[in-house]
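Asks: Following this line, the structures themselves.
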Structure P
Amino acid sequence: MADKKVETCYACDQVATSREHVPPKCLFPTELGVNLRKDLIAVPSCDAHNRKKSDDDEFLLASLAGIVGCNEIGLSHKFTKVNRAIRRSGGRLMEKVLKGQNIQVHQLGDGSEVDVAWGKPDLKRLHDCFSLIVRGLYKHKYGKAFEGNIICEVLYVPTTKRGRKGYREFAVAEMARELSPCKVEGENSEVFQWVLGPEDPHGSSCARLAFYGNLVVYLAFISSKVKMKDFESLFDIAQTTEKPIYIQKDGKRYRIN
């Protein structure tokens, strides 16, 4: 009898003890009278990258559902499941999602009122959440864990730094061009869609995630085969001078300092 193949975690080399939904299952509503959990993706996971990250899953849900720009599915999810989670936490959940938050009550045209909160999002934690999701999608698509680092660009969170904004626009334009011929996937497209690009000879690639219609995140896979010490970022070079530095590509010019 052949030995049963041992499954390993989507995010590390530990033996898998369960399966993890990517994205987290909680992002997909069940209260809206339509099945938004068709053929969810689940990948093998260790305890650390499944059961022990339930707090991160709740943080991600509260960070996405109801944010300006999301579709009606996201808004409905905010006013049902997310609001219940916020009340259970005594408001502490929103303090994790937005630093220095400010909440105001706005009156709608029908006379009803809605609370609107804004503040500084925890980008580091968001990046970690999105990186784990895309590692899971990589495992699902290629049957192996990605070895290397992942760089995340959260497009729905604006940046006010001119050079950083220009460099991000350039990088995203390049990734969008690379992903344009690739298949967009996601059985529950109103909640989540994704596209993963082909790998280059070094094993690097890129991806795009879209939550609740319009909340878009681009990610770059930097394979462990790429020795970053042998490369210097154009953005970092541009920061060493006060003279305007531009990247010219396909008829567009991007200032990166």
Structure Q
Amino acid sequence: MSPHNLADFEVDHDLPRRDYETRLEALQHRLELIQAAYIVQGLKGIVAIEGWDASGKGGLVTRMNATLDPRFSKVWSIAAPTRDEAAHHYLWRFWQRLPGNREIAVFDRTWYGRVLVERVDGFTPEPRWREAYKEINDFEALLLADGVRLVKIFLHITQDEQDKRLEERLITPWKRWKTGKDDYHNRSRRADYVSAYEDMFRACSPPAAPWHVVAADDKKWARVRSLELICDALGAGVDLRWPEPDAELKAIAEKALGKKLD
């Protein structure tokens, strides 16, 4: 399916719970191995996540980071820019959050806000947000040239499914912090957001950094599919073999422990 047409992704998968748990555990282990390779080899990666309100972005981030070492994995939850951030170029605050060697950074919402919310709500004049497509492509090309592995995930849900989740957030006490007036404002602009998303896919999906749209009405399926895409992208071309133990360190350990280590 082409990511340019969101209607193609309005599919309600139904992944059985047992299959979900088995596949999730395997993918989390695979991601652990990838992170270990990044740490040993000094690599760096970015997972960029966009999607509708209540589409499951937070749940995906939780499952992705559940078994990772937090010292080398950072989650950035992107909201409206602060006054200081708004005084700079819109990409400035993202430059401050880029991963260093050995790190994986996860962005829950991204620099694409320029061509999404700023476009839809008129915060940025049309000539400026149209220029942003090239600016973003250039920005991502710089990241790739610097050795960053980049994967971009978009979670798509139908209006009916979003409505069910928004209702659940309001009637479930411990979920109420997840919702607010903005959810309903954004819901009222759905057609405008569909146009903005589909334009984003067309303009900013070069072969080296394409958008991956995931049908997310079934949260279980969406998490598994997204983690498959993340593992494939972050692990591409990475040597995942266990490193041999350092000979000097092994000798020290054998002397201290009083036995041979094989």
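Nothing in this text is a laboratory measurement; each read-out follows from the coordinates by a stated rule. Here the structure is a predicted model, which is why all the values come from computation and not from measurement. Cβ atoms are built from the backbone, for glycine too; each structure is taken alone.
Asks: Looking at structures P, Q, which one was distance in nm of label points 7 Å out along Cα→Cβ at positions 183 and 239 calculated from, given that it came out as 4.0?
Replies: The structure behind it is P.
Asks: Using FRET efficiency 1/(1 + (r/R0)^6) of positions 71 and 119 (r between Cβ atoms, R0 = 25 Å, to 0.05), single out the structure from P, Q with the greatest value.
Replies: P
Asks: Given a computed value of 27, 19, 16 for semi-axes √(5λ) of the Cα gyration tensor in Å, for residues 87-222 alone, which structure among P, Q does it belong to?
Replies: Structure Q accounts for this read-out.
Asks: Sticking with this structure for a sec: Which of P, Q yields -8500 for helix-only ellipticity at 222 nm (-39500 (n - 2.57) for each DSSP H run of 4 or more, over all residues; to 500), as computed?
Replies: P
Asks: Still on this structure, I have one more. When distance in nm of label points 7 Å out along Cα→Cβ at positions 39 and 191 is calculated, the result is 1.5; to which of the structures P, Q does this value belong?
Replies: P
Asks: While we're here: Any idea which of P, Q comes out highest on relative contact order in percent (Cα under 8 Å, 6 or more apart)?
Replies: Comparing P, Q by relative contact order in percent (Cα under 8 Å, 6 or more apart), the maximum is at Q.
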